[in-house]
Structure P
Amino acid sequence: MRNDTLPTPRLAVAYHSGYGHTAVLAEAVAAGARDGDATAELVTVDGITPDGWAALDAADAIVFGSPTYMGDVSAAFKTFAEATSSRCVRGAWRDKVAAGFTNSGGMSGDKLHALMSLAVLAAQHHMHWVNLGLVAGWNSSTASRDDLNRLGFFLGAGAQTDTDLPPAGVVGSDRATCRHLGHRVAGVTARLISCTPLRTTAR
């Protein structure tokens, strides 16, 4: 139930999706944020528009998402990350909340490296990184692939989709894990922005 003493956070999901699977997860993150009484806007970063940049600049929290290709974020996401450098220099996103998610065809696929790239991007912008906040699922004989965090990632949400399946084939528990991430980020952000503003000038 909503705590009416907390402000309504503005969350943006900045993502690239090569084949549509990561877009499904981005929508799940946004849905979870809305469940957590935040507003949420999806921003595709390949060919980002001025309105997209404005949404990111106005957001209290940005959740970054990219497929994992060859053990890292996609080239399109990397291009976007490099385009944020002027914002980094002037501290435009300083003290915003950040989190991340990724998807690949392999169970591992070196997704941790992609999540680390997203976390480093957030750190360079002096943002506050929120981890997934779930124990590992699917790690015992009585567990299953229907568990939240079935792949056992902690830095962010990691998902796996069979490469021969369309976006509708994204595993339900992975969608639910991303939804959990969006809800968690909304709650953390609401509590953070209800406090004395943290924004400071860079030294």
Structure Q
Amino acid sequence: MAIPALDTVNRDLGHDPSALIEWAMRQGNRPLCTTNFRPFEAVILHMVTRVKPDIPIVWMDSGYNTPATYRFADELVRRLALNVISYVPRRTRAHREALEGDFPDIDDPRHAAFTREVKIEPFERALSEMRPDVWFTALRAEDTAARAKMQPASPGENGLVKIAPVLNWSAKQMHDYLVAHDLPNNLDYFDPTKGEEKRECGLHLQH
């Protein structure tokens, strides 16, 4: 897809998540949506499954999620009949910790390797095996400075088109959507690859 076409899409549909999702679903044959079941994640999952109920929902489960996150994931899978496909690190958490101890702090020189092992490599494996042509993500501009510079529709590698329908939504808009559709939320979430909510894990900077 040519970048000028995406410029037009961003101008015309960038502030209309439903219209952007419907447009994107018509562009490819192998769409998928990634999730980490963090706060507000039910919004994107509800939006995409209303258009394509069986869309693959890819979860890079690092093994370091909170118990509440696993319970939230199970609830959403039941509520929305999600077609979840989990990708996990090649080593279990128990295996990794037996050899290297707890996960490294964000400023530890080992942190980059940890992030690659538990999140980036599983995602790259998912891309290689599933070969999506459209990737839906719940990125929001107010999450990080890097995401504030992104566009709702952007080109990726090998013809992949990355779609962030709620990029321009505020936390209030996300909350209001949850309330309007009687959807649950997850307020007990932690990502050891980020350490802080406003840090990037690296996945969205590479793809």
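Every number here is computed from the coordinates shown, using simple stated rules; none is lab data. Values in this document were obtained by computation on a predicted structure and should not be read as measured data. Cβ atoms are built from the backbone, for glycine too; each structure is taken alone.
Annotations
- Which of P, Q yields 3.7 [distance in nm of label points 7 Å out along Cα→Cβ at positions 75 and 99, calculated]: Q
- Structure (P, Q) behind the derived value 3.6 of distance in nm of label points 7 Å out along Cα→Cβ at positions 27 and 187: Q
- For Rg and Dmax of the Cα atoms in Å, for residues 11-130 alone computed as 13.1, 38, the structure of P, Q it came from: P
- Structures P, Q, by Cα Rg over 2.2 N^0.38 Å, for residues 83-178 alone: label with the highest value: Q
- Test item: FRET efficiency 1/(1 + (r/R0)^6) of positions 51 and 163 (r between Cβ atoms, R0 = 35 Å, to 0.05) calculated as 0.60, pick one of P, Q: P
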